Structure P
Amino acid sequence: MTAKIAEGAGLSKVDAKKALEAALEAIGAAVKSGEKVALIGFGTFSVAKRDARKGINPLTKKTINIPAKKVVKFKAGADLTL
């Protein structure tokens with residue numbers, strides 16, 4: 001991946017790797033803090049809350065409680081869809 005970024009942006013592979021890591025770190029930090037991150041033409045990362053629910057343990061067939069939690073959602077942009 002870094003080779004393609006380096007070629008497309010006219011950077012060295014080392015600089016492309018640093019840029020990619022910095023971008024991913026910034027996106028991760030923003031999503032962890034609850035922000036919505038929109039990358040035009042690529043997609044949108046957001047945080048959604050899943051409510052607590054009941055589930056079934058497939059080994060024992062016993063009912064279990066699944067706690068509420070926050071999850072990251074990704075919605076592909078129009079340019080990314082197949």
Structure Q
Amino acid sequence: MNRIHSAGDFFKMYIEGFRNLSWGKPLWIIILIKLFIMFAILKVFFFRNPLNEFDSEKERSQYIFEELIKNNNINEKI
């Protein structure tokens with residue numbers, strides 16, 4: 001029985017397994033489309049950067065300070 005000794009061996013096993021499947025290429029296409037949707041599209045619409053709303057560094061630092069204080073107060077209550 002062959003053992004997997006490194007991450008490279010693990011990925012080689014995965015790649016060879018998908019190559020030997022008759023429907024391996026469409027499966028890889030589906031995986032890549034899902035990854036693109038998760039990391040590109042969802043990031044744009046759901047994970048906004050609140051620091052882009054401020055014009056100056058002073059406003060940004062004030063916002064960060066207030067958020068840290070707010071989060072610290074919540075943690076102390078728990």
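Each reported figure results from applying straightforward, stated rules to the coordinates on display, with no laboratory input. All figures in this text were calculated on a predicted structure; none of them were measured in a lab.
For this structure, a couple of remarks:
- Structure from which 1.59 was derived, Cα Rg over 2.2 N^0.38 Å, options P, Q: P
- Origin of the value 1.36, where Cα Rg over 2.2 N^0.38 Å, for residues 9-48 alone was derived from one of P, Q: P
- Given -11000 for helix-only ellipticity at 222 nm (-39500 (n - 2.57) for each DSSP H run of 4 or more, over all residues; to 500), calculated: source structure among P, Q: P
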